[in-house]
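Laboratory data are not the source of any read-out in this text; all were calculated from the coordinates shown. None of the values given here were measured: they were computed from a predicted structure. Cβ atoms are built from the backbone, for glycine too; each structure is taken alone.
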Structure P
């Protein structure tokens, strides 16, 4: 196995890293400017809004949002202070906690979503034609699946 990347592989890898970093920074900046939410906060509120009864175990939420449990606790503390999330103890597991989307959190998510969707279109989707979008979705799904099992 060759230990070095070819010129094309290296160029591709560097552009993926650069584009991902710049895209996430831009989306995070735009969200914070408009709604005082970080991209992680937005993801947390979105996962909660899509969960049955608008609640989910903290451990599952950390897995779904792809953050460490300590980072999630910090974000949930902030969202609780803002009134967007409540905590609820698990009846069947004293150590377990649920995060619960509040009415204010649902309203904030609803207000932030149109702007965020527009930003995703502007900074990402508008750069791809439909065929490229399908190919990219396929590629990223394969990479994500491979990484999810390890």
Structure Q
């Protein structure tokens, strides 16, 4: 049984493959892509609980632009930004746009795992509030 869904977006192939493999070993559904465009395509087909998103990405769209689009597509998905030392200011901008948190690269799995749990708990709490509101709305006519 997979515990929750994670999308990893990073252009460093070795890092991406290793992280996805380590997440899968922990019974998490994890898929990795190397560009923002690929990530957005996947998000059209499947809902993700958490996105781990590198800010520096190749191609026409960086991580901050991707974050904006992801939040439009799946507002409840929690996004954890990955950043190098030079882009901490950009990470703060990402937080203002709705990112859950940011982590400096290179990231240690021991540092990432608790953040994944916290992000999932936050998303789950939002899901529960929405469900409760829908139930109350449908029962108020009884």
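Name the one structure among P, Q that percent of Cα pairs over 20 Å apart, for residues 39-102 alone of 18 was derived from. Write down the numbers at each step before the final one.
Details: P: 14; Q: 18.
So the calculation was done on Q.
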Matching 15.1 (mean count of other Cβ atoms within 10 Å over residues 47-54, computed) against labels P, Q points to structure P
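In terms of Rg/Rh (Cα atoms, Kirkwood Rh), which of structures P, Q is highest?
Structure P gives the largest value of Rg/Rh (Cα atoms, Kirkwood Rh) among P, Q.
Out of P, Q, choose the structure whose coordinates give helix-only ellipticity at 222 nm (-39500 (n - 2.57) for each DSSP H run of 4 or more, over all residues; to 500) equal to -16500 when calculated.
Working: P: -23000; Q: -16500.
Label of the originating structure: Q.
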Can you say which of P, Q returns 2.7 when distance in nm of label points 7 Å out along Cα→Cβ at positions 55 and 71 is computed?
P
